[in-house]
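These are the structures in question, set out in turn.
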Structure P
Amino acid sequence: MTDGRAVGRSDGRRGIALLIAVVALSALGVISLTGLALARAESRAGLAAVARIQARAAAEAVLAEALLGWPVASTPSTPGAEVLLAQLSVPGPAQAEVRLRALGGPIYALEASGQRVSLAGELLGAARLELLVRLDPPDSGGTIRPRPYPRGWRALP
């Protein structure tokens, strides 16, 4: 009789060891899948941050181009009127444009917007900037060269 009980106990131990091994492997699998999901989410967040930075860089570049000046004919005269001054495409691919809006008197707003799109054409990141400028009379070549108004840069929501 003792031989039968010893064999029974050893079979029970093997069954419990198998159960513990299956539970341990399942736990390791869940931990691995969670780690992969977190890494993928971090990768997406990093790519989105890079896309926003590229869009902002494009917006700043087109704004800097507009600050070089433009012809008098491109300046809106009615408050609230706006005109597209420049467009820019930079490697990445990112596109940007700057618009000039008359606010009244010599004060104008340069509003730049940049977008970073995927190769499929979907929007990955965007940025908008606004710079208040004061316009002085045109130079001898008929070019308006704006001066930043003291309120400075402003990121738009």
Structure Q
Amino acid sequence: MLHLWPYAQCALVGFGAPPISRAQLPQFIAPAAPMLVAAAGDVCSRMYNRAAEPVEFSGSDRLIAVDLAILQSIPVVIAVAAGPDKVGSIIVGARAGYFNQLVTDPQTAESILTRTRTRAQAAAEAEAGERATGAATEGAAPTTRRSRTA
């Protein structure tokens, strides 16, 4: 069945919170696995870090689940996730293109918007500051130093 994933036109998937924040994990995941500390969340039990890169763990090679790269190529991916512990996972997953539609509750949606607005505002302010600094130095007259010899 896994060989059919590349031909999927639509998928309905669940997103999970970072494994270190969960009270329970599936039995095939060792909770003390050091590599899971880097995991920002998961989709279909495929863990990923804050850069949306796959996080391999003991047993991940035996998962019967869609690969993250294949998930990105499916035209319609509907994610279902809710709760404050999943906000970061949802944001990283959206930026990575792991889904393009989201079903969630109002509180989670508001948290996502608040967090992404805050980051976007900070980035815009930093960019505006860089532009202002660049504009100020562009208009300045070049200075030349001359040495005096007697």
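Readers should treat all values here as calculations from the given coordinates under stated rules, not as data from a laboratory. These figures come from a predicted structure and were not determined experimentally. Cβ atoms are built from the backbone, for glycine too; each structure is taken alone.
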*Have a look at P, Q and say which one yields 23 for relative contact order in percent (Cα under 8 Å, 6 or more apart), as calculated.*
Q
*asked:* Suppose Cα Rg over 2.2 N^0.38 Å works out to 1.54; of P, Q, which structure was it derived from?
replied: Q
*Have a look at P, Q and say which one yields -15500 for helix-only ellipticity at 222 nm (-39500 (n - 2.57) for each DSSP H run of 4 or more, over all residues; to 500), as calculated.*
P
*Assuming 2.0 is distance in nm of label points 7 Å out along Cα→Cβ at positions 19 and 99 as calculated from a single structure, say which of P, Q it is.*
Q
